[in-house]
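Next up, some structures in structure tokens.
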Structure P
Amino acid sequence: MGGGAAPGVPGGIGAPDPQEPDAPPVTARAVTLSVATVATALLVAVAGVLPVPYAVHSPGPTWDTLGEDDGVPLIRVEGAPTFEPTGELRLTTVEVGGGPGYPVSLASAIAAWVDPQRSVAPVETVFSPDEDREVIEERNQAAMISSQEHATVAALEELGYEVPTTLLVESAIEGTGSAGVVEEGDVITAVDGEDVTSFSDLSAVLDEVSPGAEVELAVEREGEPVELEVTTTEQDGKALLGVFIDPEFELPVDVRIQIENVGGPSAGLMFALGIVDVLTEADETGGVTIAGTGTMDLTGAVGPIGGIRQKLYGAREDGATWFLAPEDNCGEVVGHVPDGLSVTSVGTLAQARAAVEAIGRGETEGLPTC
């Protein structure tokens, strides 16, 4: 009588049904298998949260250099008329996990490997093992300050302002023609008889010199003029003096850039474009949201940066329809442009400015692409 109470067992609770088959006996093999399964699950769970030696790059936030951050304009100008823009010029960033103080778990690394918006690299290729988080942040902040200064000088010179510059020698580079000839504290005043009063002047004069050629270098040393003969060195096909210069600028317009929690040099291009836009009456952007990235040197040259694929996705996420990419990053751009985003490559501030104006007018045919 299936389901009835077994004699001697109150209420029949726990009594076996006579029609049910007996449970199979527990074997040593079954116990071992169960224990191994549980142990494996625990090991996988622990491994998933343990740090791994990889760095993960993810799209970071973007900022409109023509807008505000916490109610404060990113770009403030005094000493010249300014004009209200209608569009946006968004600088882009990358968030990096896996460095000192910010470990990445195995689970996070695996998730990033299969995510087209993120990338994974051995941590030692991104961070030096000898540096801690504080040192890295200090270096990135110094690079950001330098990029803002370079962007300001390049933008003002692009607009036709003269930016008098004291070309103060910080040091001569060992192994170059300046070593043992040019001294720390020298102020460069002329090259081959051509006065140089700005970094752009110095660059223009050296562009006419063949690498390895000797030049007459005029410097001011402890307040006295000194004539030196320096054999130039070569880098990327150009003649260089072989010195580190710590320039001191006399800005004709007071430009201040305010942004928090962003480091590195890659915002230079977008800051320079923002300064140009603020100081010109023409509405360059034409109401379009344009993002971009790239370093900016004192001559207006745009340099390559890291994490451009993540920056493309971050730009599109924040509403950009156009992206300005450094020419030297084009190889990383091809095949990784999000839907709805168009990319144009730029090599100089002048080219980038022309591209922004073309986009603002809706005349984009013929813009260089990657």
Structure Q
Amino acid sequence: MKRILFTIFSFFIIILTVTAQPRLTSNKSFFNFGQVEWKHPVVADYIITNTGDKPLVMSNVTVSCDCTEVNWTKTPIAPGATGTISVTFDAKMLGRFEKSVGIYSNSEPSLVYLKFGGEVVQKLTDFSRTHPYEIGDIKIDRTKFDFPDAQRGESPSITFSVVNQSDRAYEPVLMHLPRYLTMEKTPNVLQKGEKGTIKLTLNTNELADFGLTQTSVYLARFAGDKVGEDNEIPVSAILLPVFNNLTNNELNNAPVIKLSEDTINFAPKLIKKNKASQDIIVTNTGKSPLIVGKLQVFNPALSVSLKKSTLQPGESAKMRVSIKKNSAHKSKQHMRILMITNDPSHSKVIIEVKE
């Protein structure tokens, strides 16, 4: 009887050993670039998920031509977790192309091929992939401007691209710029079918305070053009305090913020309700008082309150987050909450909100 039980037990161990393995799954097997402008490198990003039950290790990634560079997640990917493969393609010749990416890993099979392709052209005529957003007859490549980690004295910039698909000349201009934003454009006037760029620069010295500053600018055809929801582009900037001059002793005795969760999913609660709330516990696990200097929301549909803004070492406080479902869709701003603290390692804390 013991021998039978031992045999059965050994059989299950063998089965578990055989079936327990990493499994490489990509979000796409073929990345279609569409039209690619000659001498303008483009990037294909593949999201790799380990759908197995042991850590996945990608040991090497190769490409089928020397006109590409590739970067990939080299650390083990835990079961259920994701990594990335980023392929930069710099075309040397005009015409259609199709290339392959070989992934060597400890999965089965040990070698998997992904592909990417498109057409290299002298001048783009199809902007559907590169400029997916439209403001009237103008196509743009982004609909939000975010300056996420600025410090006093810096001048970060964002450059975005516009395409004139109207029947007339177009003079792109960003209207209602606050004093902390400046604009440069190239060229000054876009003819039909022409592409140009607009550079938006943030002057951090003009920001009034730490934390989140939000506004809206308007992409117009010419100075004095009408403004409205159709051509509105939200802008957000986050100014952070600097802790570069702290001594080792001050760092060792600094406050440390810990949240019970950093993502809230209101979707289940909003199925039958228009309003919902959820609590997050904020704890100071450091050795000196934790100060929450700013507590702000990106979207007006959110509201947040914290019972105490100063927490002693070991102390916790309840933070309540509330949402109004109908108001959430009226704003183009992110569904996020921002905390600015005196924790040197986490001076900016972002809480993501889903609804």
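Rule-based calculations on the coordinates, nothing more; no lab input. From a predicted model like this one, the values you see are computed outputs, not experimental measurements. Cβ atoms are built from the backbone, for glycine too; each structure is taken alone.
Here are the numbers:
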quantity	calculated
Identity of the structure behind 20 (criterion: relative contact order in percent (Cα under 8 Å, 6 or more apart), calculated), options P, Q	P
Rg and Dmax of the Cα atoms in Å from the coordinates reads 25.9, 92; which among P, Q	Q
With helix-only ellipticity at 222 nm (-39500 (n - 2.57) for each DSSP H run of 4 or more, over all residues; to 500) derived as -9000, matching label from P, Q	P
Entry that produces 0.00 once FRET efficiency 1/(1 + (r/R0)^6) of positions 167 and 247 (r between Cβ atoms, R0 = 30 Å, to 0.05) is calculated, selected from P, Q	Q
Structures P, Q, by FRET efficiency 1/(1 + (r/R0)^6) of positions 159 and 303 (r between Cβ atoms, R0 = 30 Å, to 0.05): label with the highest value	P
